[in-house]
Structure 1
Amino acid sequence: MAFIVSTSTGFPAQYYPQEVLAAALRKFFYTMELDFELEQIDRFFSNVKIEGRYFALPIDSLLDQPKMEVTTSKTVEISLDIAETAIIDLLQKANLQPQDISLLTSVSLTPAVPSLDARLMSRIPFSPTIKRMPINGVGCMGGAFAVSRVADYLQGHPNEAAVLFAIEISSALWQGSLQADLTSLIRSLPENPSVYSDIIMNIITAALFGDGCGAVLMVGKNHHLAKQGLPQIVDNRSYLLPNTVEVMGLELVDSGFRNILRPEVSDYVKKGLRPLINYLLADYNLEIDNIFRWIVHPGGPKIIDTIEAEFGLDSLALQLSRDTLAQIGNISSGTILYMLDKTLSRQAPPANSHGLMVAMGPGFSQEAILLKW
């Protein structure tokens, strides 16, 4: 369907160790006199097995919360700065000019109208006639989802080149939404014990997500950069479990944005990924044992463990997922592209080896991509 020519990543300058972030949240609870077990913060921040995360927006505003319009404006500008640098690096690696690109795809949860790809065209001299495909609302699945959709496009346009980027600034949640939501929920807890699960969900969100960007250059099979040895996208599959909207997502509440991440996510991972991957591999007479490289979005330690057990993988198969989670946390849609970049920086696998890119997102939905070297 398409070839992956080059990849790049981008991060903010500020990197916070996990214990610093946990201490900041504990300080907020203490200062605001929120009656909740502070040891819960340390427990969840430790359980996700993250060493540190990149944050574009500082945590010193926890007690001086900016208005949403200020946060959103900053988030858009920071997203463009990071994405611009990543895309310029991406094109330089392939010795291509912006005018050589026929399709520009952006993935982000940041609310921006016009979209980030349109705004980026004021910074990078893409052709004014370039096709654009902004993708929103697919959360952690966004990077894999975009790779699939761009590959579908290039199958019908085999002479063209396309750029996609995924950028998420999850630290924006620390700019008021997280604090306001936790304050409201905890203070209503005595009269409404049912909000306890939402409080825990907020703490896990605070413990898990970071900022970052991934970018990919892809070409059709007849493009002059398409060549053997590069990872080729053979095919892709999508799967959505009906009536699971409440399992994962991002909703707007009175206090701002609230991330939805229910404990039963790992159960739905098994229900969705097994048929998705089985059907994809069966079409090419492949088995799980034929997969040489696994690039699996690390939604959290429990999800990684669930996938490992479900498919009977050895302890090294998903090591990249665990390493990624430890080093940068979950950067949502950009995580899988960061992992793809890490994969391409390593020694290429033997010729004709296969790999799988897998990600999960709201819906509850999954995306799987079959690669071949």
Structure 2
Amino acid sequence: MKIWLAPVVLIAITGHVVPGAAQLPDIEASSDSQVELGRLLFWDPILSGEQDVACVTCHHPAFAYADGRALSLGPQAVGLGPDRVDVSGGAIPVVKRNAPTVLNTAYNGLTRRRQRRGQQIPAQLDRASAPMFWDSRVRSLEDQALEPLKAFEEMRGAAYPEDVAVDSVVVRLQAIPEYVRLFEKAFGSPRIDSEALAVALASFQRSLIAVDSRVDRFRRGENSALTAQEVRGMDSFDAVGCDRCHGGPMFSDYRLHAEGVMENPLLAEPDTSRGRFRFRTPTLRNVALTSPYMHNGMIATLEDVLEFYDNGRSENPNVASGGQRRGREAAPSVDRNFRRVADMGPQQIADIVAFLRALTDERFDRTEPATVPSGLPPGGRIRPD
């Protein structure tokens, strides 16, 4: 079965208003049958090597599609979110990076409007090159969707080698009559392959939208949507320089930056992110719901994040605080935007945190399927035995 995907989809922000939402581009809709198939797959532990963990285990609606942990626990663990515990005896390590929310990943890569000779150029969303993961090593939700199935500590475990992981999952799905029926309904063919699997998972994730915060309503002219403190925080957010990396409609530039976050002691070695200690700027939408923070979950609260920026220095011995000479041989150093964040007083920090909390939109899809076609417990071993 060949599923056609446009290699590049450019969608301009032209003033279209999603009902009750921010001014954002339309997301090319998948069919309802593809979204619902993707939801079942997202919840089904059949996708994991040892059939005990699902995508939703680390991206659960109870935690705004994150998991509330600094670093996730995958196969051979029991429980949900912060209560999850390892039962492998240390055989399977923690996941190397913090589980980001999958809410609004449909907008990954969407940045602020640019100026050209005095004219505004609409921002564009290229879904085929949308950056994924903390190091942007993969582009597009379709390509991202299959990567956790291959990762030993995320979903694969020791059931089979990495190079046959996806094919092994496909064989399992092909043996389940209900999945054969659902794939035929979604794609017009009973054949199940890795491409269809990726599209289904991506279709579900692309449906998880939460972009109608009180900040959005304020910016649409509803002056009573924000308190005086939240308005002060919005102004301070820009004044101190947070918007240099967290600008635009998604409050992210989607670029890689080195900030010198301390290493997580649960990791056996430093996370170099391909050698430069740079990680992608996350969106700040729903940020109040997705603690702890940073690529390795080492900062617990929003107040702590702002104090880290206010200190303006690296806490990682592998990343220099000051500017370094440029070039591939130069030692990694913190990004200049990090160094340029203005000093913040306690009141400014409190105001900015209030503004960040106002970016919350809790009206997202929390549907939990009662059963999945494999017959396994939805979500894997997320409830204590």
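So the values come out like this:
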quantity: Origin of the derived value 0.5 (distance in nm of label points 7 Å out along Cα→Cβ at positions 86 and 334; candidates 1, 2); calculated: 1
quantity: If distance in nm of label points 7 Å out along Cα→Cβ at positions 46 and 62 is computed and equals 2.5, the structure in 1, 2; calculated: 2
quantity: Mean count of other Cβ atoms within 10 Å over residues 158-165 - structure with the largest value, from 1, 2; calculated: 1
quantity: Origin of the value 22.6, where mean count of other Cβ atoms within 10 Å over residues 174-181 was derived from one of 1, 2; calculated: 1
quantity: With helix-only ellipticity at 222 nm (-39500 (n - 2.57) for each DSSP H run of 4 or more, over all residues; to 500) derived as -12500, matching label from 1, 2; calculated: 1
quantity: For 18.9 (mean count of other Cβ atoms within 10 Å over residues 134-141, calculated) the corresponding structure among 1, 2; calculated: 2
quantity: Structures 1, 2, by distance in nm of label points 7 Å out along Cα→Cβ at positions 166 and 222: label with the highest value; calculated: 2
quantity: Highest-scoring label, criterion being distance in nm of label points 7 Å out along Cα→Cβ at positions 150 and 342, among 1, 2; calculated: 2
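Every number here is computed from the coordinates shown, using simple stated rules; none is lab data. Note that the structure is predicted; figures quoted are calculated from it, not measured. Cβ atoms are built from the backbone, for glycine too; each structure is taken alone.
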